[in-house]
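Structures given as structure tokens follow.
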Structure 1
Amino acid sequence: MTESKKKLVLVAFNGETMCFAHVLLNALDMHTNGMEVKVVIEGSATKQIAELADASKPFAPLYAQVKQTGLIDAVCQACAAKMGALEAAKKQGLPLRGDMSGHPSLRTYINDGYDIVTF
């Protein structure tokens, strides 16, 4: 019997830069070490999308690495609109989701066998 890969969704809610950086660090660490990981950007964390697109900002290279690795699975459409980050998300080609009253449904991840970790 083969061991199945651990599946995690890291949900960034907190818009504070240091908290968001820890989501990015953990996502890369888990991915590098063989886990299946997805990042969902929700709530006030959506403002980091526009902030960290600026290469001069702290953690911008880390954010770019997570994007390039394809770990960002969803950005909350409603929250990105509310936080003024919707256009930045579209410009960066990030996947917008709003299947639950404008927000990404965590139920779909749970149904697919993912554990949810919130930051």
Structure 2
Amino acid sequence: MRFIPTIVHGVADYLVGLAVIALPFLLGSEGAVKGILIALGVVVLLYSLVTDYELGAIRFLRIRFHLLLDALFGVVMLLLPLTLDMTGTAQWPFFVFGVLSLALVFTTKIRGEGTAA
């Protein structure tokens, strides 16, 4: 059941992108973890900017492809703590972002208001 408007999804995209960029600084991460999180956050911001929805600056990507990228992001966030051998409380933000991202994928409406598609 898709009930979340694309404009709400867009706001979440930008907030998640910024939060993922801030995450390594909040957790005190260094090295590969820091670089991966910053890169992931930047990628989320970039593909959000070029998505054909209300908050897209350059409306190029269809929302369905955007949701596919969100699903990929969610899976990556869920797998990162396992592949980087993270332990303890540093894992929970990754799982929260991963689960919320996947939840948005399955609940966001496919058509935005005033989009080109």
Structure 3
Amino acid sequence: MIWAAVALAGALGSTLRLLTLEIGKRIAGGHSPWTAWVLNCSGCFALGVVLGLSIEQGLSPDVVAVIGSGLIGSYTIVSPLTYDALVIGIQGSWPKAFIHSVGAILACITSASIGLLICGAL
């Protein structure tokens, strides 16, 4: 039955991702690579909180699977970050594309660490 809960959470997460992308487009007046940063950093933060609650409060592994893999896993994205980096590179700035990609990864790791820190697990 856990697979059904993960699937439902995945549907919710992907819907939240689409909603966030649409809001980002409206705010930016079109496509913006920063929306992918918002998605990934907020998702990594949430994952840090879930893992922190698992460690510090004994959150059930099933709940972690549903929230972590289902909801957060389908909400966060990597392909738009990759796409944005490729577009930046194709437009003539491969160093900027590299910095964008590495910066996004570091920002996500930092966001997850802050989530863990808030829960007292770090």
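Derivation of every value follows stated rules applied to the coordinates shown; laboratory data play no part. What you see is a predicted model; the values in this text were computed from it and never measured. Cβ atoms are built from the backbone, for glycine too; each structure is taken alone.
Computing helix-only ellipticity at 222 nm (-39500 (n - 2.57) for each DSSP H run of 4 or more, over all residues; to 500) across structures 1, 2, 3 gives -11000 for structure 1. Computing Cα Rg over 2.2 N^0.38 Å across structures 1, 2, 3 gives 1.07 for structure 2. With distance in nm of label points 7 Å out along Cα→Cβ at positions 91 and 107 computed over the structures 1, 2, 3, the top value is the one for 1, the highest of the group.
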